[in-house]
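Nothing in this text is a laboratory measurement; each read-out follows from the coordinates by a stated rule. All figures in this text were calculated on a predicted structure; none of them were measured in a lab. Cβ atoms are built from the backbone, for glycine too; each structure is taken alone.
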Structure P
Amino acid sequence: MLKYNCLIVEDEPLSAEILTDYVRQVPFLELRSVCADAIYAMDLLQKEKIDLLFLDIHLPKLKGMEFLESLRNPPRVIIVSAYKDYALHAFELNVVDYLLKPIRFSRFLKAVNKLNQPLDSKPAPISAEVRERTYFFFSVGKKKVKVFLDEILYIESLREYIRITTLEKNILTKFQLSAIEELLSKNNFIRIHRSFIVAKDKISAFTATDIEINNKQIPIGRSYKELVIGLLERGI
């Protein structure tokens, strides 16, 4: 059986651990190394024969897509990301597949089984999963509650907790607003106050001092005012 030497490039320990476990369950995959940044990965590619990269996009120092574009003769690549925004660009670079976190093992298997299919000169189609709605699970008591990003109206900081407000429900979970801001940075959200992040497409009106979402007035912080008003006026 043909085996593929694999390299995981992932800076999130939990995600790297999950990928490592998945790779070790597939007989035709051989894990050679796991590294947390693209610079180290570049060095490994020069020293070892790597057939397949599992590549995260948001990496320190050098981003995943920039790293991929810098390679003259890249191995085959499966993108692993929490963001669907880069899917089209990734497939233009002839990646094998594009996996959205959290990754199910069945979806992982579907991706790696493509390695044994004949190479096609046509770009791979964007999979249905990439087009699916993005969501995260948040801890609420002893449960993990699924929240679709396109349902969120706004998020409010309550010290070490945040309250996520949708049309249907409010979720109180232990999280820092700065951490959720980074998690949502590539999606449809903007921080307008030290205590509030809002969904841009849910804003129904705004003034120089506040914005309105679902009939609720939310203040615009003084230090955020210039950026927020500028973005809203330009429709960004």
Structure Q
Amino acid sequence: MDTRAVILDRAAELLAASPSGDVSTRAVCEAAGVGQPVLYRLFGDKDGLLAAVVDKVWAEYLDMKRAATPSPDPLDDLRRGWDSHTAFALSHPHAYRLLFGSSLTATPAAAAEAMGLLTGIMDRLAAQGRLRVPPADAARFVMAANSGLALGLILRPQSYPDPSASTAARDAALRAVLVDAEGPAPEEAAGVAATTLRAHLGTSDAFTPGEAALLDEWLERVQRRRPTTRPSEGA
């Protein structure tokens, strides 16, 4: 095992065992049997080390996500994704807090990949006409809700005595981005249709690249346009 891997292993172990969720570079170096100049040469600074540790801890979770076979219903994948995300947070609270609740100057790559995997599920929902907002917006909203709930469970568990809190938050977040079972409301129908069509543009050969780009721009305008309601008579 090379020196970098040894340092990461020891740092991950110290982080998991830390009562406060913090580790010192001195303790990591002592555990790994290296001098601090070696650590700083490999990782730049403490934030660089912690970002690499977060990516290491998240690698197992993301490997599972990458290897998962999509189910026929992306909504099932979305629900399972929320639940597994919350379970991972509770199993690895310090690494989770570093990714979603700290101000590391070095950004772990895991954050972008986790968002990309979630956006992929939203793209599938959009292609089925089931999203009321653009996939990227839906992914950001759901990720914010999921990570906020998970951080609450980690940092303030006494505020969430009901074990079903995560499920309730999940269902509320999904209702905010999904089209109702009976179909979109009249005022949002155009936006939902535009979202659905945009999701299919990348797989369609009906348009030249230039035409597809122009149509995508037009559909985005429809998608982003806020619904207006007609004033009532006599107003």
Structure R
Amino acid sequence: MANISTISCLIVDDESIAREIIVTHLSKFKNINVVASCSNALEAFNHISHQQIDLVFLDINMPEISGISFAKSINSDVKVIFTTAYRDYAVEGFELKAVDYLLKPISFDRLKNALDRYYDIYGNVTTPNSSFDEISDFMFVRSERKMIKIDYNSILYIESYSDYLKIHVANRTIVTRETISAIEAKLPKQLFLRIHRSYIIAIHYIQSFTNEYITINKQALPISRSYKKEALKQLEKF
């Protein structure tokens, strides 16, 4: 049985952005130790052979050796949470007695639920949530060839340009190569709101809003038709 204070995790995914999202989510739990972030199964085999690993976040659709094949080949003491962009693998994943099956982009809340499930089944705790320390209030994004720490409370809004994002913070703009859906999965839902295919806003910094737009830092940001119903529903709660 895993010791709650030292859960050793391995992340295996051929997509760097997908790995970074999981690393960012897991960094919020002080009892989680990410031993390594691997781009393929061969790297992961090396770590499992030489280190104690309790839990693997494992992408299913990888080149050369698939996540399914990898899961079948490792010791059953190593538990697996599958991650994938495809629903088709769910049945096979659960047949391998996976802890959970996460669809990309993976939100923080969904990943936390998977960890709760892991503790509920394998952890030495009475209440799964008691195993978590206080959640941190920041994330890391890649910009200018380095990982930059951004406090959630400094973000005004996020603007998408295809595969690039402009993260507008209080005193500067950070540009990162990432999709808006991927960054949305990193953000705490209670602090941010998607209002458009190209905009995510920080609820705290809203100056005013109508049915058509939201004003932040004197910038009028449009609410699109597809996001209007949910956005206005959330705004009316405040």
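Output the label of whichever structure in P, Q, R has the greatest value of relative contact order in percent (Cα under 8 Å, 6 or more apart).
On the way: P: 10; Q: 17; R: 14.
Ranking P, Q, R on relative contact order in percent (Cα under 8 Å, 6 or more apart), first place is Q.
Comparing structures P, Q, R by distance in nm of label points 7 Å out along Cα→Cβ at positions 6 and 54, which one has the largest value?
Values: P: 0.4; Q: 2.7; R: 1.0.
When distance in nm of label points 7 Å out along Cα→Cβ at positions 6 and 54 is calculated for P, Q, R, structure Q comes out on top.
One of P, Q, R was used to compute distance in nm of label points 7 Å out along Cα→Cβ at positions 14 and 214, and the answer was 2.5. Which one was it?
P
Of structures P, Q, R, which gives 56, 40, 33 when Cα extents along the principal axes in Å is computed from the coordinates?
Clearly, the read-out refers to R.
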